[in-house]
Structure 1
C-alpha cells in the first residue's frame, strides 16, 4: 500500500481547490493508495468557504472530510502539492510532485517569495505535473527540464455533467427569460483578457445585426475574482462595432453571478446551444470539457490547451496566430495566441445556421472524451507518478 500525502486547498470554487477535490475523490477509488491530506491556505486572502463554497454533493463533501491529516513525523512514498503560489513540498517523502500550470507563461511572481528555484522542484526523483501540453511547453520555456514535466489532464464526471432533459432545458430557459426561438451562445469564467471575452463581445455585437434571436449567456466569478460580466461589457463598449446599440445589446446578454452547485451548473450548460471560448491562453479550460459532457458543441481556439481533448467531432476551431507576450505587455516570456476575430464571427454565424458537430458523430466524440477525460482515468495517470 503506497502512502500518499496530498497538500492542497478544499471546499471552494477556485480552480486549484476544485481540481484537488476531484482528484482526491478519484484517487480514493484506487485500491493500493492510502491518502492523507494537509490543507493549504486558499490562493487569495479573501477566499472563504462561506462565500465561495464549491457546491459539491453531500456524499462527496463527506468523503473529503474523512481524509486523515498526516501524523507528526510521518513519512510518505510520495507528497503531491497542488497550491498557489508554487513552492516545493516540505513533507518527508521519497518523491515530491508539484502541480503547476501556465497560461501566458511563468514568472517569478508565480512562486512563493517571488523566487523560482528550479532545482528545488526537480532534484532526485522529484518532478512536476501540468494539465496540458500547452502548460508543459510554458514550464519548459521557463527553464524546467522537459523530462521532469509530466502531463496529467483534468477531467469531468459524466454522472454529474450530462445533457439536460427537454423539460429541464425549457424550465431554465424560461427562468432566464430565454425564448424557444433564441439561439444561446455561452461562456463562463473569470472574464479576464486571456479568455478572449472582448473578442466574444465584439463578435456577438456584430452577429446581432443579422440575428436578433441570438443571445449570449455569461456566468462570471465576480465574488471569487472581483471581475464581473457587467463591468467587462462596460470596459469593452469602446471596442464594439460603432453601429452597435449598446442598450439593446446589453438586453440580449444574460448574466448569471454568484455560486452555483454542480447540479445547477449542469442545468446552466443545458440552457445553451453552443459553448464559445476564443481564449488567448489557458492552462486547460475545464468549462469546455464540462460543456461538451453536457451536450454542447464548442467553438475553441486552435493551437492551445483544448487541442489535447477536443476534436472535430465535438468542436470547431478558431484559427489563431502566435503573438509575443511582450508585444501586449503580458507577463512571462514567449507567446500567447491571438484568435482570428473574423473567423470567430463566421463560426458563430455558421452555428446559427446549424453547422455544428451534432447527431451520432457528436455523441461518439462526447463518449470518447468522457472515457479519456474521466477523473478516474486522470487519477490513474497521476498515480503512475507516485
Structure 2
C-alpha cells in the first residue's frame, strides 16, 4: 500500500508538475521587509522562507568556507520550507550533484526493519570496512571471533560492514530500490518547484550491492531528498509534500515508512548525536540551546573536482520534532567545517529565534 501511494504521488509530479514549477528560481533569495521572494521570468514570487532564519543560514553557509554547499530547513508538520541557502555555481539544494555517502544507510535500515530481517536489538557481527568494503569483508554475515553490536547502535555509529552485509545477504536490490523510492533517494522529491530526479544505484552482484547498502554507491542525491526522508522519519513515517511557494497547498501527508520501522529509526538516529558520529558536534555547550537532536552523518571523497563531501540530515527536538535540516558541504581536502557542525548551528539558530520576539515567523504556514 505504501509503495503504490508513494509511486502515485511521484508519478503526478513527474508527469504533471505545476505550470509555474520549472520556471521558479529560489536562489538568490530576495528579502524585502519580513518577506522572502524568488523569481520567475523576471517577476517576483513569494516564498515560505522565514526571513530571520534565512539570514542566519546564509551566514552560516558563507562561514563554512566550502566552495560548494547547501542548507535547507523545514517544518515537518506542514512541509513548509523555512530556509534555503546554496553556495557555488548551481543551486545545490535542489540539484542531485553528489552521492549521499553514509546517509544512504537510511534506505538500508528502513528496508531491513520493514522486511524484518533484523530488529533494533539484533546482535550484529562487525570488523574492518572502515574506509572501504572488500569481498572478504562481506563474504559472510558473521566470522568467528568478531565483536558484536546491537543493530540499534549501528546506524548512529555508521558501521559500514553491518550495512554492507545486510545488503549482501539479507536484502536484494529490489527491496533496496523500493525503499529508496519511498524516501525520494530515487525519483523526484514531492515539492512545488521543478527539479531533476535523484538516482541511487543498487547492483545485483553481492559486493556491489553491499557497497551501495553501506553508502559507497554511484548516483546523485539532493539535500532536498535527505530533508524529505528526515521529515518522514520525524513524523513517524508520514511525510508532507514540501512547499517553498507561499501560495501552494499540497494536501495531506502520505505514509512512506511503516510505523514500527519509523519508531525504530527515530531511536537509532538519537544514537548519532549522543554516542555516535556527531556526539561532539551536538554535545551540550554553555550559551547554546539545550535541545536534543537526532540525525545521520555521511562523509565521502570525490575525485573531480577533488572534494570531501560532508552530509548531515536530522531534526529536533528528538522527542517531538518541529524542524528538520539537511546540510551538504563539498569541501576542499583541507576543510574548515563539516556538515554536522553547521547543522548544529542552524538548529541553534532556529531555537534561539523561536525563543525571541523576532521569529521564526508564524506565517506563511
Structure 3
C-alpha cells in the first residue's frame, strides 16, 4: 500500500510554490482560485495534462483556513480500483488478504485539513458512494469495520475527463458530482498564455543551469523564443519544462539556440517530415468530413471549414507544430494563422 503524500507549508508565504505568469488568462484564474480558497467547500479543478492541477490544489489549500495542517493527496490513477477504498478509508486487521494490522486511511489523515483527489474520474462507484457520505455527513467506516468515524475534511478534486459525460453514462455518481462542483475552476492551457511562455522558459532554464552547476544564466536566441512562443504545447507546462531543460543541458554555452520539441524524432530517418506529410495525405481524415468524398454531401461552409482544418493540420505537421513556420508555408501572417488556429483549435487538439 502506498504511503501518504503530504505537502506541508510553514508560516513564510514566500516559500509557497506557485505558478508563474502575467497573462490575462493566468491572472483571471488565480483571482478565481484565491476567492474559492476562502470558502470551506469542495472545488473541482479541470485542466489538460500538464497544466498544473496539483500546484493549483496546493495553492487552494495554502490560502484556506486549513493551511497549517498538511495537504493529503491521492492520485487515483496510480492505484488499482480495488485499492482505492482501503487507501481512502483505511482498514481493520483481517479485512482482506494481506491486511495484517489496522491502517488509517487518507480521510483520517486529512482530519481538519484538505484531501486532494487527483484524477477523480478513476474512482470506482462503490468508493464514490462512501465519498459522498463523507461529504454529506462527515462519517465513514474503515474497510472491515462497522464503527463510524467522524472527520472534518475539505475535498479538492482534479481531472481532465468530462465528468458530466461520465455521469450521463452511469460511470460517475451525479450526486457526488453535484457535491464536488460547488466551484469548478478551469486551468488555462499554455496555448492561451502565450505572454507567459518566455517567463516560464527563463525560470526553468535558470533552474536547470543551477542543477548542472553552471554560474551563467541561460539566454534564449530570438529564434528560440520565437519557436517557443509559436509552438502549440499539447503537453502544456510540463512539456515546456522538458523542452527547456533539454535545450539548456544540450547547449554548449549560456546562449540557447536550438529547441527540440519532439525527442522521439529519429535523426537517422531521411525526410521524416515529408514521410509524415505523405502518410497524413494517404490516411483518411477521421476528425472531419472530407470534401473530397463524393458520397458526402456538405454545405459550402462545411466544405470550407473542412478544407481549412486539413490545410492547417498539414502545415503544422510539416513545420513540426511551429506555428510561425506553418504560417509562412501557407503564405499567411502569424496573426492570420493564429486567428485560424484559435477558430479550429478544438478540432486540431484531437490530433
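Taken together, the values in this text are just the output of simple stated rules run on the coordinates, not laboratory data. Here the structure is a predicted model, which means the values were calculated and not measured. Cβ atoms are built from the backbone, for glycine too; each structure is taken alone.
Computing Rg and Dmax of the Cα atoms in Å across structures 1, 2, 3 gives 21.0, 67 for structure 1.
To which of 1, 2, 3 does the computed value 43, 34, 20 (Cα extents along the principal axes in Å, for residues 58-137 alone) belong? The partial results should precede the final answer.
Details: 1: 37, 32, 24; 2: 43, 34, 20; 3: 41, 26, 26.
Derived from 2, not from the others.
Taking distance in nm of label points 7 Å out along Cα→Cβ at positions 90 and 314 as the criterion, which structure among 1, 2, 3 has the greatest value?
Top value of distance in nm of label points 7 Å out along Cα→Cβ at positions 90 and 314 goes to structure 3.
Sorting 1, 2, 3 by distance in nm of label points 7 Å out along Cα→Cβ at positions 210 and 306 from high to low puts 3 first, with the largest value.
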